[in-house]
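Chemist: The structures considered in this document are given below.
Coordinate-derived values only; no laboratory data. Only a predicted model underlies this, so the values are computations on that prediction, with no experimental measurement involved.
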Structure P
């Protein structure tokens, strides 16, 4: 039986964790080696990027990519988790808001900046996840992290306190922190009430399957996976011959021409399949990731 190997895009529904989705994929595909890039909170929906089988070695290429989110914020109410899953901890009046006023405040939150992660998050400090400490009533100091907000747009709804948003941001951005900061700039409080990841790098939720659709594909004996090459579509590719492929398998240095600015290259076999990833080493290219021959 062929081992599943490749990229799997899932459109996560609300109320389940990213770990739950991985567990469903493992049962459906009968493959233990499945990992995901970029956790989504239980209340969030949208794109979850999974790597299956040997392709889990390529997950890092899906993690440090620009994300696009959409959703909604409710002004006037703060929760302990900064989202709708948390308990209300404070309320405040909401000043009259206009699209121009909100856009002006949002503009102050674009560009490179430092952001302090929320207590209710999966970050580990001292071996403990922050959300575990938060549940125990413990708050610890969190180091701010560098993020970039490329675009941040909001629109009013029929409810004066609720605005929809769309944000393009770097990896590591907490959208609920961004919205709480926006509320503060507007002279009130706020929390996230809906969140959907629309894209991550070159992967879009329009290409994703729900977990039910995943099961249907497998039952119909149709592969739900994109090839491993889909993880590294942004890299320079070089096709190698059988001799170089054998050297790659042995972990030996390869010799080929590439642009001086290129530091990593995806090497392709004669059938157009990803064989591995190499990085520049002196005058040659050192194997970094080598996919199993039968799965390349």
Structure Q
């Protein structure tokens, strides 16, 4: 199976490259493949993929409030352009979306059919991206995920470990709840879905699916667990103090509830992602080990 991944530097694209060891997988990012400018179709044609996974996105949530045109160019128009290429060649298309399509007002976990109501530009651009993808490629799969972290790029886990080295305590919001999800687990699931689609084993499985880790907690609870795990592997850990969202204002409003119900994924594809408690220690340990190695090399 030949898999083309749109994006090469983001958390998910890098996880896909690391996880896939069986298929011929190529990750194309800017400038070779650029969703914003809709350039790079010749690379897709040359590779002739069996499956296309769109892991490229404009993800700067706060910056999007002032950069609306670019957010929509990538997350809606670029995604639709890529989905159109997949449709034209008759290959499966997997598109990654976000919990930010919801407003967070629901008291329980969101299911795929719940009403969407994005709170900001980023969420709106991703929602319209979902709609555009499914319009041009009706047999596409759209996977909404949430609170992604990994050993790569910028994410909450890396930020907490960095701040623990710089500060004596951390202040983290305790009134937003969600499913912390490892990019490596997402990548494994996406590739399994892609393989199923390629083999034609689930010909009627298309549309929107929720793809997030089992278990949920607040950002504050997540930070405290990161500190506990960091301490267990020799990294500096500091106390984490709970605050409310109003004490940490941001340009873009975040959903208070980002929990995603993933039962549809299990019913259609027969698998569930691991619990966040199983995946987080792996990433924390890796980040601390890599940081220690860099410091050792720098001291030589």
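Chemist: Have a look at P, Q and say which one yields -12500 for helix-only ellipticity at 222 nm (-39500 (n - 2.57) for each DSSP H run of 4 or more, over all residues; to 500), as calculated. Don't skip to the answer; put the middle values down first.
Modeler: Numbers: P: -5500; Q: -12500.
Computing helix-only ellipticity at 222 nm (-39500 (n - 2.57) for each DSSP H run of 4 or more, over all residues; to 500) on every structure in P, Q gives -12500 only for Q.
Chemist: If Rg and Dmax of the Cα atoms in Å, for residues 51-90 alone is calculated from each of P, Q, which structure is the one that comes out at 17.3, 48?
Modeler: Details: P: 17.3, 48; Q: 11.8, 37.
This value belongs to structure P.
Chemist: Once Rg/Rh (Cα atoms, Kirkwood Rh) is calculated for all of P, Q, which comes out largest?
Modeler: Details: P: 1.04; Q: 0.97.
The maximum falls on structure P.
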